[in-house]
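A.B. asks: In C-alpha cells below, several structures.
Just so you know, all these numbers are worked out from the coordinates, no wet-lab data involved. Predicted, not measured: the structure shown is a model, and the values here were computed from it.
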Structure 1
Amino acid sequence: MIRSLLLATVAVPTLLQGQAYAADAVAVADPEQAEYVRVCDVYGPGFFYLPGTETCLRVSGYVRYDIGVGELLGSDVDGDGNGDTYYKRARAALQTDARSQTEFGTLRAYMQVNFDYDRGGAIWNYEDISGTGSAMYINHAYLELGGFRAGMTDSVFSTFTDYAGDVINDWLLGFGPFRTQQISYTYTGPLGFAATIALETGSGTNAVEDYVPNVVAGGSLTQGWGKVATVAAYDSRNDVWAGKARVDVDVTDTISLFGMVGYKSEADTRNYYGNWGGSWAVWGGGSAKFGEKTRFNAQLAYDDDSNLVAVANVAYTLVENFVVTPELVYADDLDDAGDGSVSGFLRLQASF
C-alpha cells in the first residue's frame, strides 16, 4: 500500500510536466521602452521633435475678444455706414509650424486657422439679419524651402515693410493688401541685406483675370540702429503700379519710431496695392515701453485725398500671456466716417 502511494506521488508531477511540454508555448513580449518628447531648441522656444523623426513642430495660437464702439468701429444697424451699437468678435486661432533641415535649407510648413464669431463688421457668413455670424477659414497656409515660399498668406507688399504701426487698427488708411496666393523668393545676404520677389494672384474683385500675375519686388537693410525697406508692385489686372519706402529707428532700448511713404501711378482709383486715396500717403508713429508690462503705441496716417487717421493704444500684460489693449481712433474725412469722429476699441487676448 505504501509502495503504491509513493509510485503515485512520483508519477503525477511527471505526467503533468509532459502535458505542459505538449501545450503551446505562451510568449510574453518585453515592454516597449517609452519614447519621451524631446525639446527642439534650433528654431526657438516651443518646438519639439515629432517622435521618430527629425521634424520639429510648434503648436500655438490665441483666443481673442474684440469690442468696437463709435461711428467708425461700431456695428452698423441701419445701413448708413456708421456704427450704431457694439461691434464684437470672438476668435480662436490655431497655428502649426513644422520645420526640418535639408540639403537645400530649412523646410517649413506653416498654417493658421481662424474660428470667428462676429457681431457686425466684415464677416464671412451671416446667420440672421442682425449681423451676427460665424466663420472658419484659413488665414495662412504656405510652405518654405530655404528662401522659396509658395502658398496663401499676406501680400509681400504689406509684409516686407512690416505692415504699418503697432496699433490694432493700422489698416484704416490702407497701406496694401492682405491674403493672396503667392510664390516668392527672399534672399538674405550678409551685413543685414535682404531682397525679395513675388508673383501674386490678388483676391476678390482684384484677382488676376488671365495668366499674367501681379509682381512684387523689394529690398531692405537691417542695422543696429534700425531698418530701411522699400517695395514696389505691379497690378497686372489694372495695369498700374505702387511703391512704398519705410524707415525704422531704435531711438533707445525702449523707444522706436517709424516713417513710411507710399506712391501709386493712378491717383483717381485705388488699385490692389495702392489702396489709399490720391497719389500718395504717409504713415508715422512709434512705440515706447514703460516697465516690463506696459507698451504705448501710436500711429498717424494721411493721404492725398485728405483722409486722416490717428490711433493710439496701451498694451498692458496683466499676467503672462494675457494682454489687455484699449485703443482710441480719431478719423477726419475718412470715406463716409464724417469729420472728426472718435471711436474706441478694446482687445483681450490670451496666447499659448
Structure 2
Amino acid sequence: MPPTSAPVPGARPAMRLLTALAALMLTLGLTACGGGSDDGGSGNAAPSGAAGESFPVTVEHLYGATEVKKRPQRIVTIGLSDHEPVLAFGHKPVGVVDWFERKPFSDWPWTKALWGGTEPTNLGLREENINFEKLLSLRPDLIVAVYSGIQKAQYEKLSKIAPVIAQPKGHDPYAAPWQVMTLQIGKGLGQEVKAKRLVADIEAKFAEVREANPQWKGKTALAADSFKAGTYFAFQQGDPKSGFLADLGFTVPPKINKEAGKLNGVEFGSERLDLLDVDRLVWITTGKEPQPRIKNDSVYRTLKVAKEGRDLFLTYQDPPIGGAISFNTVLSIPYAIDQLVPLLKK
C-alpha cells in the first residue's frame, strides 16, 4: 500500500449518529428475512444457500471471532482491496473505500466485467475517514475489514452495525499475505473450498513464471516510489508490491524488511539511495511526472541499477499495472503477471 495522508474525518454529533444507528437496527430487524435490495441492483440477488456455500460460519481474526449466520446480501468492504476477493466469490459490495480516488471505481480492467456496470457507494479514502452516515444508509449485513488497520474501538463500533471480519491475527496491519486474506474472506462468505482453489490457481501461475524465468532466482528486487523531490520510499516484502516481486522469484533485500519493521517500507532521502541499488528496481509512481525527476537525481544516476538500465518505471493508473500490483488479489494478480513479466524480461 502506498503511504497516504488521508484527511481527518469531521466529527459528527453523537446524538445524530446514535439516532441513525437506532434506525438502522430497526431496519435490519424488519428486513433480516427478506434479503432484498432497493439500491438499484448493487445488492446481491442470489438466494441464501447458493450452490457451493455453507452457513453458518465462524471466522477468527485479530479481535476474536465473528459468526456469519447466513449468506450476506449487502456487503460493505473497508479493507483497501477487500472488494476484489468479495467480487471473486460472486458478491458485489454495496460500499467500498477508494484509496485511488478512481472514477468510475468499477473500471479497473481486472474487475470491470464482474461489476457489470454497478457502481458501489464510496465511503471514503480508507478506514480512517469512513463516512459513517453513508455506511449506515447502506444497511450492511456484513462488513469486511481484512486489508485494513482498524483498531479495536473501531471494530467494536462497526460490530454494532453488522458482523465484522477484521484483519487476520498473527500479521501486522496490511502485511498478511494475499493467500491468507483470500482464505479468510472466502470462509466468511461460506466458500472455503472455492477460496482454496483460487489460491492454488494463482500460486500455480506464479510457479509457472518462476519456472520460465530461473534467471530471477537469487536476484534482488524492490518496488519503490517517490512522493516528493528528494524523498524516496522502498517497499518491504510485507507490502503487496515488493511481495509480488518475491512471488515472481526475486529476493527482497532483508535489510529493507528489517529496517521497515511493522511499517510497509522505508522512507529516506537522496543520501541513502544506495538502498535501491538492486538487480531489478520497479518504480511505481502517481502519474509519469515524478519519473524524470527521479532519473535526474545526481545520486540516483550513480547507481548501477540506473546506469545499467535495470530500473523499470510504472504508474499506478496510467496504465494501471501499479494498481494491480498494489491490490495484489486473486483478481488483479493475473493481470499484473501478464503486464509486468514481459517488461521485466526486456
Structure 3
Amino acid sequence: MENLMTGDSSFVIRPVAEPQIVDNVYSEDQVQRMIDVIRRHGPWKMVLAQHFKSAEEVVATMSGQMPEGVEPSFDMFLTPNFRGYFGIHGMSNYAELDDIFYNPAHLAHVRSYWDAEFAAPESMNFIIQGSSRNLDPAHLDGTSFRGVDGRNSPVWLLNTMAKSGLFQRWMMKKAQVISWFYNGTIGGGFTYWPDGPKGAPKRLAMPAWNRGVVTQNEMMFHRGEACGPMDKRMPEGLAFQSLWSADPETADGWQITTDGKVIERVSAEETRLMVHWTAQVYKDKAERDLVFNHSDDITHDQVFDIFVADLRARGLTFAMPGDPMTDREFIRLLTSTYDCGRPSIYPVEAPGPHQEQIAA
C-alpha cells in the first residue's frame, strides 16, 4: 500500500509475461473472410465515437493527464481509426467466422501464456485505417473484474481501477492474440512497455502481414504507431461522426465519409488492419467456479466506496457527485490521483505523439 499512497502505482502495470511473437496467425482463407466481412457489413464508426462520452473519459483511458489549464475536447483526440466487432460477449457475430472466433490455436496460446488450465473467447474486434496520426502517448485496454466489466462499465472506469491497484482481488485474467496486416512502408508498428511505463519500450515493426503477439494488454502500456505520409494523416473534413466503408468505385479500395460526403479514398496498399482477439483465462477449476458462481463479485457501489475511502485516506477533499460514473470533475480527480505516469522513453523509429515523425 505504501506505493499506492505515494501515488506511484506503476509497479502493478506490467503484463503477467513478456508478449510472445506469433507468425502466420491466420490462414490465407481466414484473412480473406475477415476482410470480406469488413467490406460487406460496413460502414464502421470511429473508435473514439464508440467508447467515450466525454474528453475526460479519453484522458482517463490514456496514460497521464492534460497539462495544467488545458481543457480537453474530442477534437484533440480525433484520428481516422475505425472499429468493428467479429465477436463479443463470448459469441461470434458472423457464422462464416466461427472457426476464427472459437479458435483452438488462440486458446492454446493464451493458456500457455498464463500457464492456466481453462480459457474462453470473450471478444474479437478490428481497427482499420489508412494514413493516420496517433495522439495517444500509450494506453491500457479495458480490463474486467468479477461483477464489473465492459458490459456494465465504461472503459475509463475499468482502466482507472486497474491503475489504482486497489482491485486486484477481483481482476479477471485475460489475454489477447493481436495481429497486424500492413504492407505500407511508413510507420504502423506496435510499441509496448512490458516493464511498466518507466521502463524501456519494445517494438514490433512494420511492414508485417499476418504477424502478431500474445499479450496482456490491459496491464501493459502500448500504442499503435502513426502511419502513412505525414500530409495524409489527418483527412480534411474528419469528424466525430465520420465512417469507414468499402469504396464502390475500387474493387479492393476503401473510403472515409463524413455526413455522406467522401473525404478520403484509401488504397489496399495504404490500409492498416489490426485484429484483436481476447480471451478470459482461468488458472484452475476453483478460479473458474469462483467466476461462474458469482460468489465474490464486486458492485459499482463497492468500487466507489473503495475509491472514496482511499481518496480520503490521502487527505483529499471533494464533493461526492450524484453520478460518479459520468461526472467530469470526479473523473478528473480519479485520473489525477491514480496517474501512474506516462511512458517517457520512445523508440527512435517511433517518437511520442508530440514529436510525430517517422525516421527514415
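A.B. asks: With helix-only ellipticity at 222 nm (-39500 (n - 2.57) for each DSSP H run of 4 or more, over all residues; to 500) derived from the coordinates and found to be -2000, which of 1, 2, 3 does the value describe? Walk me through the numbers before you get to the answer.
C.D. replies: Details: 1: -2000; 2: -10000; 3: -6500.
The read-out was computed on structure 1.
A.B. asks: If you don't mind, there's one more thing I want to ask. When Rg and Dmax of the Cα atoms in Å is computed for each of 1, 2, 3, which one produces 20.9, 67?
C.D. replies: 2
A.B. asks: Among the shown structures 1, 2, 3, from which was the value 15 of relative contact order in percent (Cα under 8 Å, 6 or more apart) calculated?
C.D. replies: 2
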